[in-house]
Every structure is written in structure tokens, then in C-alpha cells.
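In the part that follows, the structures are each spelled out as C-alpha cells.
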Structure 1
Amino acid sequence: MTRLLCTLLLLFVAGNLLRAQTILVSSRNTNSVKQYDPEGNYLGDFVAANSGGLSLPQEVVWHPDGFLLVTGRGNTAVKKYDGATGAYLGNFTSGYTLDNPTKTTIWQDSLLYISQWGASKNKVVRFNLKTGVFLDEFTEVGVPNGCGHAWDANGNLLVAQFGNGANGKVLRFDPGGVYLGDFIPSTQLQGPVNLWFDTTGSLFVADWTLGSVLKFNGSTGDFWGGAISGLTNVEGFAFDASGRLYLCDWTQNKVFRYDFAAGTLTPFIVSDGLVAPNSILIRQGTSATDNAARNRTRLQVSPNPTSGPLRVSYFLEKTAAVQLEVVDTLGRTVSVVFSGRQTAGNHAETWTGLKANGLQTEAGVYFIRLAAGNEVATVRIVWK
């Protein structure tokens, strides 16, 4: 009976997490961001058409402080929107005029990286994640038609350069932005737009022109074959808590879901006014109780998403017994970051991604859970 009750409790927790989940998809040709429930049902525009002058949205990114960032090729700054209502809050970036900004990533250095499609400016640029203030043009050389980026195990930056056939490739830069050459040449790619590493170090590249996701050796760039096919023009991607992959099809005006275990690709979101979807964000909601506790403890994590060290900072109003841990979507403890008594004031801890058994944590959705006295606060994180 005890085992059955535990199982039912875990299912209840998982169900509540799923229901709290929301999906945001950029609709490029309607200049809006649309919202869907976990079953793919349309809930309306989260960011209304042309809100704040949004033009040709390219990427939707969840900021660690709880608001939404959106890039648009027709804009010269990243737009900021309220995380609960989608209301426009102004430009987030400042100090640099972006030239057709496209894909955006938050890395473990707590900086915002942005690619540019522009003719005059096309280097990957960096901004302070907290303030949005311009830091530098990071890459030594430009990346014409620059799109998605990812980091390898050595901290090298890989950037997709879109090309409708002849000049599509992936460039590599060292941790200081120095150009290291073409990692994947045009002979193997046509129109790469997004890329990511899996937990084994394999590199996946979404090729818009081919309508496929291709797999490469993440260390050498050797082609390992086509991982997913059957799309027309694939672009945006995201993973849910179960490890399923969601892919935006720019031409079919759909979002597909791919199940790696079954090897199946099925339609998940079908139109509802979606036109040229090119970015998808899956985020976990929090309860009112969680939000109240988070406000009291000022629990913050950065960067998020991340594939490297995660900094967790919080404030205690009084001395308390503290348990800071990482839990999965079923509420199971993955790692205890800190356990003990702490005095009132500001505190910070770092989680390197190691589980309690010393192994590296798999990619997916997790929660930072802080219990301080009678207060409990949680923050959703995405480990890449």
C-alpha cells in the first residue's frame, strides 16, 4: 500500500507540473508570439502582433529573472516582455544597434549571445544578462546570415551560418572568440539554422533547406548521418521534461514532436494562425505559494538554460536550517547542493551538474529547491 501511495503521489506531482507547463512559439510572419498548453492546444497570442514594434521575431528566450526576451530581424534591440502577461516592457539591450538579430543564447558566463543576419554587422555580440548593456563583438570574424549557436565541452563556440545551398556551414571559435575555422563545411550542409549537443557529445544540426536534422561527431565534425527527416523547412527546437524533441516547420506552419525512443515524428501544433514558426520555448509555471516564498528568499539562478556551473543565490531573513537541492520533475532528489544551518543575509552556492552518485546530470528540466525554515521556494532550470 505504501508503494502504491508513493506512486500515486509522484503521478500527481508530475501531472501538476505538466499542467503548469506552457509553450511559446514565435510566429514570424504575424509578428507575434503564440501560446499553447502541454497538449498543443492554442491559448491565444502571448505577445500580441507588433507589440512594442516587434518585427519578424526570431527567438524567444526565458530570462532567469522571470521575463521574456524576443529578438526580431526587423528590430535593432532585443525586446522585453512581462513573463506573466506578455505586456511590452521596453528594449532590453542597449549600447549597440543590432543588425537583423536572429538566434540568442544564454551561456554559463551569464552573458547573452546574439547572432546577426546583417550585411554591415554580422559578428556574434554579447550583452550583460542582468542589465542588457552591450559588452563586445565577440567573434573575431563575422558570420553572414548568422543563426544558432552552441558550446562544445572545451568551451568553443559553434555558430551556424545559413546558406540556401552553397555557403551553409558551421564555424568554430575558441573561448576568446578567435576563429578556428569551419567545423562543418558547406559540402555537408546547405541551410543550417540551429545546433545542439546531446549528453554523449554528439552534435545535431537543424538544416532549414534540407528539412532535416543531421548528426555529427561533436569532437571532429565527422558526419554520422541523418537523425530526423520528413520536415519541409525545420528551424526552432526545444526539449520537454520527458526528453522529447519539438521542431518548428517554417513552411508547413506546424510544430512536430519527435520521440527518440520510438523514432516517430508526429504533428503537435497545427496552425491556429501560426505563420512561419521559427522558435519554441517550453517553460514550467510556478504556483502562487512558490512565487511568494521565492520573493521572500529572493532565490535566483544563473545562467538558465545552462550546460555548465549553475550559480544559486538567495537571501535569508533570519538564521535557519537550509536544504538546497536539485530535484527532477517527479520530485526526486538529484543532488544536494547544501545542507546545514546558515545565518541571515545573502548566500550563494554553485552546482556543477554532478548528481549524488557523482555522475553527470542528463539534459532535461529540473528544479532548484530551497527549504529554509518553514519556507520553500523553487526555480525551474533547463540543463543542457
Structure 2
Amino acid sequence: MKILLHDNQLHLRFAPLTLTRPVGNLRMGILTNDERWKLLVPEATVYFGTEPYLTTKFPTAENVDLIVNAAVIPTQELVAKALSLNPGEALFLGSTWLVKKGADTEKQISVEMELIVLENRWDLFQLNGSVLKADFDLLTFGRKSKTLSTSNTVIGDPSLIFLEEGASVEACILNTKEGPIYVGKNAEIMEGSVVRGPLALCESAGLKLATKVYGPTTLGPHCKVGGEVNNVIFQAYSNKGHDGFLGNSVVGEWCNLGADTNSSNLKNNYSNVSAYSYETQKIEKTGVQFMGLIMGDHSKCGINTMFNTATVVGVSANIYGADFPDKMIESFVWGGASGFVPFKLDKAIEVAQAMMARRKVEFTAGDLAIFEQLAHKSE
């Protein structure tokens, strides 16, 4: 079976995160949507209906069995209804299409079910708790957690803590009253950390010594985080290894936040924030009161960097220096509050290759195609 996760014209809505990946590959909760569909339909091969420049890394396909709205978080109920569709039929929740059987649909079938449908990039952290709890139930149903060390203090229900093979948690305070704590394969929570769930610590991710975590928070595979975080999502392979606060934020892959980096997540007058939109290419009202940093893949900042409320950073940007930089930072630039200069493509590739090599990950032809496209647009 072939399943196509379709961006549904939301590519720029979720940028800068989706400048380097399809909507269906965004991580929230514990999983990405392509991982959820693979888990719920094991016999399926998942493809992406996305921007052409992304398809070298994220393959697309024609003549698929199901076309899925990539902004919809799948449930077992949705999957069951999707698999029962006849050719030409499509599932709708109100005016929102969910799944189509074939590209040409002649019959719309209305369904009533509780589904999470993402509409804006801040939905990723705002709705992270609900998705994390659903993913926790999906991944742990019928399974037994590895034994939690008696050196830890548990507040709440111990059954809401699940440790995969190789996970390590010692001398920590774990509070499950607000949601579960999932510790993935070979992940580690170091001594002295205080965690208030829900928390997803994915494979080989880690919380450094004495880290303070407020949920709902997700650390994607191989992310390392320290200091204080509150309702944050790290996609994968990114680091915030030292002290500093980050809240209500989403950080892409291969990012690094220097020691004592801090991001404001609330305006001094407590009003709703405005943030840069890649769709309209201007600052727009969001209707959201709490919003921190949204950072695209391969971007980095130096020690003691300060980010204003609702700062948006593009891909492969390097921020440093005193004072607050702009609230919208372009892709492929170096600099800070005093101004930015272009980050040349060849140098950006060198940095990306060096960082990825440390984790034994290859900078592929797909990565190169994405870099070339985005660097060309930044010129």
C-alpha cells in the first residue's frame, strides 16, 4: 500500500521548519506523522506530496492508494475509516478534507470524530500535550516499561513513566500529575533533573545535569538539552546543552544554542504577540499570548544570545553579539543586533557537514538540493 502525505498548501504556513521538510515530517508529541502512519499501517510505504526541491530527500509517488492531509494527526479510528474507502471517496471533517482514495474524488463522506488538525506553526507547541499523550498510549499499549531506578522520586502515577531499552534515569524528580514521561531507547535523564510531564525524550536524546523541564515538551532523537525549558519541541539532533531559558518554542534539526541563551516568551504588557509570516512576508498578529523562538534547521547562536518574544530564525543562520537581534532573521546570514552579512553557501555546507559528521550522519544529495534552493532564494 502507498500512502501520500500531502502538504495541502501549508508549506509556508509552517516555515521556517518546513523549508527543509514536508508538513508530514514535523515532529510533535513523540512521533512525526509519517512515523504514525507507518506504525498504524505497517504494510504501507509512506511518501510526501510536497515542494519539488524537497523530493530528493523526501520521496514522492504517483498512483498511490491513499492521499492524506499531512496536517491531520492520525488516530486508529481515522485509519480504519480511511482503509475502508472505495475509489473516488474522501473523508471530510466539516470543510476539512482528511483522506482521499485516489486523486479524483467524486463522493465526500462526512465523519464526526475527535481529531487534531494543525493550522499554524504555533499549534505544534500549543497542542503538543494532547498529541504526546496519544502517542504515549499508542507506543506503550500492551508493553512493559524497563524498571525505573529507586534513586528517583516519583510524584503522581508511576505507570505513566515508560523507559525503553537502554534508557537511563537516576536521582531525578519525575512528576506525572499533568501527563506521562516517555524515555526512548538509549535516552538519558541525568542526575538532579526535575521533570514535570508530559515529556517525550526520543531515542538517544538527553537531559543534562539538573535540567528543569515543564511539559508539554518534546526532545527529538539525539537532542541534548540543559537549563530550563517550558513547552518546547526540538525536532532532532539539536542542542541546548547549558543554562538559559527557552519556552513555547520549536527548534529544528542540527541547531545549537550557545550557553546562557535566553528567549522571551511573553511581552511585557501581556498582550498577544505578532510574528513573521512566510506566507505574507510580513509581521502578522497571531492571537497567541505565549510564543518564544521558532528556529529553522542548521541555525545556531553564540553564548549569551537574547531573543525577543516570537523571534523567527531561518535556515543556516548564525546569530551572535550583545543586545536583541531582529525578530525575523533570514536564512543563510551571520550577525546580530548590529546587522547581518550573507553566509556563503560553500561555508554553510562545510559547517553542516562537520556537525553532521560528529553524529555519523551523511550530508546527502537531498540536503544539498535543499541548501542550494534556499541559498538561491536568500540572494
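Derivation of every value follows stated rules applied to the coordinates shown; laboratory data play no part. The shown structure was predicted, so the numbers you read here are calculated from the model rather than taken from an experiment. Cβ atoms are built from the backbone, for glycine too; each structure is taken alone.
Structural remarks
- Label whose coordinates, when Rg/Rh (Cα atoms, Kirkwood Rh), for residues 67-170 alone is calculated, return 1.13 (choices 1, 2): 2
- Value -5000, calculated as helix-only ellipticity at 222 nm (-39500 (n - 2.57) for each DSSP H run of 4 or more, over all residues; to 500), assigned to which of 1, 2: 2
- Structure from which 2.0 was derived, distance in nm of label points 7 Å out along Cα→Cβ at positions 155 and 187, options 1, 2: 2
- Structure responsible for 5.0, with distance in nm of label points 7 Å out along Cα→Cβ at positions 267 and 339 calculated and labels 1, 2 on offer: 1
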